[in-house]
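Listed next: structures, encoded as structure tokens.
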Structure I
Amino acid sequence: MTPTRTPFADTADRLAMLYSESFGGKAKGRYRIPTKLVRQLAGRRRLYEDDIRTLTREMFERGYVLIDMESFFVVMGANSFVNYRRANEDVLP
């Protein structure tokens, strides 16, 4: 059984592809993109909360994290977070 593609699958594919492309003085990696361009990629006049949630899930399925910063989005590889320090009960006041 083939899973159904969401309306944002193509947008997520393009955002994921941008991660590997050279621009902004770097060969590849994390980047920020204006909300206006994401709307344009998605073919939408507006992005609603459900749309952003769906796009975020699509990106995570591809190994990326999409962070909504209100006027722009940040795209990072999910593996970027693997080596972060871990807080536990011992470090809490």
Structure II
Amino acid sequence: MQVPVFLSVVYAKYMSIAVIAALDAVFGGIRAYMEDNFDTTIFVSGFVVNTLLAAGMAYLGDRLGVQLYLAAVVVFGVRIFQNLGIIRRYLLKKY
């Protein structure tokens, strides 16, 4: 079953930043699971807080006339690639 989701173009920047933050939390959760350090409470709270913080930063930047969302893109992008590198090394050592 498909549920069509229509968002205004106005919210596209906020949603894209929120998705990047959510991906960061997901890859961090995968890394923690592989390291036997996964905690559901930490994962869910990080997922929600990171997503809201990133979208809030993008909104605040729009209100101030500053491209503040770029800071979130850089920070979460770096963290995603770091987590992917650690996951990759773990998988290569395991297999």
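Bear in mind these aren't lab numbers, they're just calculated from the coordinates by the rules spelled out. Values in this document were obtained by computation on a predicted structure and should not be read as measured data. Cβ atoms are built from the backbone, for glycine too; each structure is taken alone.
Numerical summary
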{"quantity": "For 29 (relative contact order in percent (Cα under 8 Å, 6 or more apart), calculated) the corresponding structure among I, II", "calculated": "I"}
{"quantity": "Given -27500 for helix-only ellipticity at 222 nm (-39500 (n - 2.57) for each DSSP H run of 4 or more, over all residues; to 500), calculated: source structure among I, II", "calculated": "II"}
{"quantity": "Top of I, II by distance in nm of label points 7 Å out along Cα→Cβ at positions 10 and 66, largest first", "calculated": "II"}
{"quantity": "Which entry (I, II) yields the derived value 2.0 for distance in nm of label points 7 Å out along Cα→Cβ at positions 42 and 74", "calculated": "I"}
{"quantity": "Structure (I, II) behind the derived value 2.7 of distance in nm of label points 7 Å out along Cα→Cβ at positions 34 and 58", "calculated": "II"}
